[in-house]
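Heads up, there are several structures right after this.
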Structure 1
Amino acid sequence: MIFSIFVSIPVDVTGDPNMAKLEEKGVRGRYCSVESIKELDGGRVEWRMVTSSTPGGSIPNFFVENSLPSQIAAVSVSFRVSVAASYP
């Protein structure tokens, strides 16, 4: 059985001048997620994801809250297609 965990967290690089130069200019949004992928019996795969994000700047949070479920659904479809292609 294969089990993987992925953690994505925002990192503030403004304290490091060299890293700050590499950062794109603009409004800094924040995104974090924890994902786990587990291979189950019969070749099935279980993918679990918990996420939180905020766009920052002047974008109202309700836009993000309304669109996030559909964005997660789209990622889910991409994930399933990728797994199906990798494990025919």
Structure 2
Amino acid sequence: MDDPTFRIQHDFEDRDLLPLFADRFGPEEYEDLEERARKGAKLDSLKFILPWIMDAATPTEKVTLLAGAPLAFKLLWLMTRRR
């Protein structure tokens, strides 16, 4: 993504926030957090978040995300992606 504000935020998250997760949560706890996030996600939020996530993902990350995603995630991605 070419938006400089997005890049600043993304770099901050990668540099400062993600290491905190690795330091404070084990694999089981992280899986639990992911599951809670998936179950608690509302459609309105997902319509905004999903294109943002997929736009920032590398081609390999996209394949991984879509491979493990439920059908609703895949359909939402198809409906919201840029052509």
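A short reminder: the numbers here are calculations on the coordinates, not readings from a lab. Owing to the predicted nature of the structure, the values given are computational and were not obtained by experimental measurement.
A value of -12000 was computed for helix-only ellipticity at 222 nm (-39500 (n - 2.57) for each DSSP H run of 4 or more, over all residues; to 500); which of 1, 2 is the source structure?
Checking each candidate, the match is 1.
Supply the structure label, taken from 1, 2, corresponding to volume of the Cα convex hull per residue in Å³ with the calculated value 117.
Comparing all candidates, it corresponds to 2.
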